[in-house]
1. Using distance in nm of label points 7 Å out along Cα→Cβ at positions 161 and 297, single out the structure from P, Q, R with the greatest value.
2. Here P(r) over Cα pairs in 20 Å bins from 0, in percent was calculated and came to 20, 42, 31, 7, 0; which of the structures P, Q, R was it taken from?
Structure P
């Protein structure tokens, strides 16, 4: 019995010694860094990775080479009609930029909730995550908001045609500001994007962000606008340049009824006259395209050479009003 235990003990020692020798010859495997893992997965060509979007910090020192001031703004509302629905949340990110459209520093942020006069519809809560309990007793800090809006050389929203009417109905501080629209005034398809919704732009830029809160969307849009491509400048440079140019709104007033499909196919939209515009089909064109558009109307719609439809010249101070 003693001899058997000795043999077992000797075999155990020999086995342990063998494992020790093997371990000495096996290379140690070090954990990969996050950067190395990302690079490895990307180089396989089988993965597309998204990085969590992290908000930029507010700069403690603002660089003087970016003298202009911009604001990215987003709102959540109780509905789609700025005449009767209300803002329930507003988010603002203020930043600096230069006249070439290069973005500098984040200089301030504000996000606030507001209790509307009527209960928030269930479909809005489902869309935004904001319910009546969250906004109960809440109001927008107007002084904090105005401190960011007043100095702005350009106010940007991803759907300025929606946000501007709500903001102007909410406060006169927004009425005299120039506005830009990151949806309508950037050619995203030329940059390789498959859609213009903010979620598409964020994901195709290599990011993801959580939630649908106004301030989160502002930071997300800032990163998308800043992103540099190989052949094109950042989208914000295009947006800023576009916002500086005048556009012409043409009203095809008195156009024949049977021409409506031709107008619609060319991009004209119908105004029923309730918003103060003429009751007619209308379109906005760049100033350099005005002669071509008038030629189309005179030869294909009105069919007489002296037709003179009403027109309005628009700048960033006028565009996207309700």
Structure Q
């Protein structure tokens, strides 16, 4: 992360960077670097908006999550639907244990610092259902592991092993060592259930509202969705060309297509997913009826919307060859 910041600072002077990232980058050292002690870059302090694990948080934070009142309100989501936003927030002096280097020394030492941090937690019933379903899968595997330990090793037990008491693996073979000492960790299951549906976002931007924190952080999901589309719908990966020029051309083609489909999606008011739009466009085809007449075999609500937005008559079931040629030049 730090080299990226330094490169940006070189290219853009007087720039303040706000990093938006999931829980993987939410470390004490990163927070301190961005917001606590940014002397290593010649600029004002930068900032962050990070996801934070509730289950892996300290006891004080967990207690705050489960106590006190939440604000519940109806808001409009990205797709135009109405959703319930149940949330609360606070500004809290976050205590960090960070690695620091003293002048003239290469060995780092630990020190404790405090930085002000805005913490927001929200509850989602949809997220709660997903967490319960995911955990239930792991619990059923854990029960099967307890009853049939010979079927599992360190690799195949991954995930479910955390719900099993007394489990250990051989360093040489990876097999379960003491198969008779296994038991379901009900205490861990009960503890996890308390926090189903809760998710937290933290930021250095103390003036940022809960709505802004949510919207900024949700940008990550939109970016991830864009990469997913480029790989699935436009086959950007794997790459089957070898030279640098061909590789560059491949990705330019994929990303140009991605820009075009996103623009089309926006023109259609963002009410249709990309996959459905592409399928509709691919399905818009015709078959020959006679030497000069063709019948169009597909029409749906997406093509109807495209017709209205671009003032194109796509609902014409029969066309002559000349009409199709004129239509293609439209």
Structure R
């Protein structure tokens, strides 16, 4: 049995694991904060250290390394072209990591990898056509058609977070205005909640963070919503409607069997997924939503690791 190191580089955390070629297990799972403000070299050194730790813990024969990183990027050259959440430009990540670790490597978008992982071993397993969203520091997306990631002409396909939902809306880190990411990513959810608090809305949210609104996160909003806070619940429902509009667009364009939603937003549970599904039903064509399942990701914390490894297998061996 061969094993592939899967590296998931996120805006907040780096997760690394060693994955069996049949997907039956992931060994040596390790994680640390990305801390992008320390600079590119420090992040690369951290990734290399984590990968070596995973390899040592797994104790298995390693065939290669699959890397998932925020984009846009060039999968052919292995270069990260731009990452608004990490500050990288024209960064040859594949070759830097491959050389440092001494293994052949592949690079793909981190959201592509997460959705591919869910298609291979998770909530979308067995489906031919899958579209997914990853909601965390940003909003990414991935499209799997007949078992392969759809990249488009220049590797930009799947940038769902940067679809426009408000022509004159909030400014996004990508430089555009009104992107879905600017409203429904983790930081954006928290920011919208803080705006309401500062405007004087009645809510218990400040109590969850000791009055320090800089510590308010989307996870805190979900917790408060589950505890019955009316304003937190309203924020979650508004988020559901925004995401529902985005998902409806995807259904009308791709007509997938499964839409899988990954990331911390799934912690909101039915309080998010029920109104989200209702918004999709209201906006998408009936044959599209009747044929589609909208599900939370099943590989919590490891979807990107599985997917990055699977990308290496698919490109190197032709299948995973």
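Please treat every number below as a calculation from the coordinates, not as lab data. If you're wondering where the values come from, they're calculated on a predicted model, not measured in any experiment. Cβ atoms are built from the backbone, for glycine too; each structure is taken alone.
1. Between P, Q, R, the highest calculated value is found for Q.
2. Derived from the structure labelled Q.
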